[in-house]
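Peer 1: What follows is a set of structures for review.
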Structure P
Amino acid sequence: MRETLKERVRKHWQAEPCGTKTAAAAPGSKAFYDEVEAARYRAEPFIVGFAEFEHWRGKRVLEVGVGLGTDFVNFARAGAELTGVDLTEAAVAAVRRRLELEQLEAHLEVADAEDLPFADGRFDLVYSWGVLHHTPDTARSLSEVRRVLRPGGEARIMLYSRRSWVALGVWLRYGVGRGRPWRSFASLLAEHMESPGTKAYTRGELDELLAGFDSVELERFVTPYDRRVAGPLAGIAGRRLGWFVGIRARKGH
């Protein structure tokens, strides 16, 4: 029987949780997690300002897609009342080990972003960095994020931008470079960017996806991955062609 897209996505991240290749130390060791954390914030230092870990002390926080747990443990260190989910057993096991090493407490479980196992209105913050563009029905996952937020609660989410240097680079390599310049950015990203079916969005598409929230603020981030494509042009052009879109979205009262 043919695998579903969700099963293919699960298999991809089960085999290699995001960030695994950034560390040389033995997986599961403190040195491994330290290397993963250093590499993450060296490449993407803007995460810290976007997440504002300390702001959520004593608040109910859910992270959707914990990966190897770097942002997750920073919420825990800051004193959040913390819950995390991931589609894969590998990620949940890795983060449980990380919590154990740091003697931190949080609730973790394997769960699908499109069907969150929580009551309506439970969380003050739902956080998800670079995850929801991988699930097949991103619109449904965002509806779930909104559902589990309390009235007045906030989602902080990062999604990929299709109007970016990275997307251009994928098109040049796999479209133009393989004699198929007619291929769309969207189709090439779905085939060649990380897990199968990966999506990236235009501003209009994001507006549509986020229409259920009461207020939305978008912030673009130029990444090292953009600079690999564009070099100094990535900085000269400013943030408008950055690969990452940081989203702050509030649920109405």
Structure Q
Amino acid sequence: MKIVVAIKQVPDRDAPVRIAADAKWIEERELQWAMNEPDAYALEEALQLKEKHGGEVIVLSAGPERVGSTIREALAKGADRAIHVVCDDLGALDALSVARLLAQAVKPENPDLVLTGLQSEDLGLGQTGVILAELLGLPHSTLILHVEKTDAGLKVKRELEEGWFQSIEMPLPAVLTMQSGGNKLRYATLMGIKRAKTKELRAVSAAELGVEAAPVVTLEQISAPKKQKSTQILGGSAKEAATALVEKLKTEARVL
């Protein structure tokens, strides 16, 4: 199987994030960067499919020069080669513009499967993967936890709400957006890091792809969430109060 995995570089979870002076985005200087977590699970799924069925895993990422470090991490984990769509103003683009860049980079590869993360940890829109599928004209599915290759194509496990799951069969080629937690992420080995330095990393610009990255949706302003405090007294017996608390944690706080 030839599998393309789209990954994104995002601010590290523990990095201190400050809003830029124009309030249109965050201040990127001195930030630590990391691979988007759902994309890391997409990469892991691709590597496991390759180990079971053979083939090739190609990493695809868009962004400025610093994205190269995240691409090299993916190569060190086992990807065979990579494509870097050089785009210095990625933060100013909407999901459609990014998907157009990725689609033009994917088409010449003619892959059997395209995997992306469900959403990015910085914007969390959850749109790029499904728009990419539409631009490629391929069947797609979202919230995928596990992928199984079959004689007819694929069998995938989707996560639904309230602990429910769905198994569906799909033809190939296809596009899937992966949910976090479906498998255990691997670490890059020392040998993998050494081999990554010799693997192909091809850089291509939007102009070379023939894409005019003009966003149709623009981000006007971002702001820190307002801090709010509230207190609720749950009446009734201890059992009734505990039941009400669990329900509020599920439906209102959404932490269970």
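Just so it is clear, none of the values below were taken in a lab; they were calculated from the coordinates. Because the structure is a prediction, the values reported are computed rather than measured. Cβ atoms are built from the backbone, for glycine too; each structure is taken alone.
Peer 1: One of P, Q was used to calculate volume of the Cα convex hull per residue in Å³, for residues 108-235 alone, giving 248; which?
Peer 2: The value was obtained from structure Q.
Peer 1: With relative contact order in percent (Cα under 8 Å, 6 or more apart) computed per structure, which member of P, Q shows the largest figure? It would help to have the intermediate numbers written out before the result.
Peer 2: Details: P: 18; Q: 24.
Greatest value across P, Q: structure Q.
Peer 1: Follow-up. 20, 18, 8 is what came out when semi-axes √(5λ) of the Cα gyration tensor in Å, for residues 100-179 alone was calculated for one structure; which of P, Q is it?
Peer 2: Going through each structure in turn, the value belongs to Q.
Peer 1: Please state which of the structures P, Q yields 97 when volume of the Cα convex hull per residue in Å³, for residues 28-147 alone is computed from it.
Peer 2: Numbers: P: 97; Q: 105.
Checking each candidate, the match is P.
Peer 1: Next up: Going by distance in nm of label points 7 Å out along Cα→Cβ at positions 4 and 196, which of structures P, Q comes out largest?
Peer 2: Q
Peer 1: As an exercise: percent of Cα pairs over 14 Å apart, for residues 116-155 alone, calculated from one structure in P, Q, equals 54. Which structure is it? List each step's numbers first, then the result.
Peer 2: Working: P: 42; Q: 54.
Computing percent of Cα pairs over 14 Å apart, for residues 116-155 alone on every structure in P, Q gives 54 only for Q.
Peer 1: Tell me which of P, Q gives 28, 22, 19 when you compute semi-axes √(5λ) of the Cα gyration tensor in Å. Please list the in-between numbers first.
Peer 2: Details: P: 28, 22, 19; Q: 33, 25, 18.
Derived from P, not from the others.
Peer 1: Moving on. One of P, Q was used to calculate helix-only ellipticity at 222 nm (-39500 (n - 2.57) for each DSSP H run of 4 or more, over all residues; to 500), giving -10500; which?
Peer 2: On the way: P: -10500; Q: -8500.
Derived from the structure labelled P.
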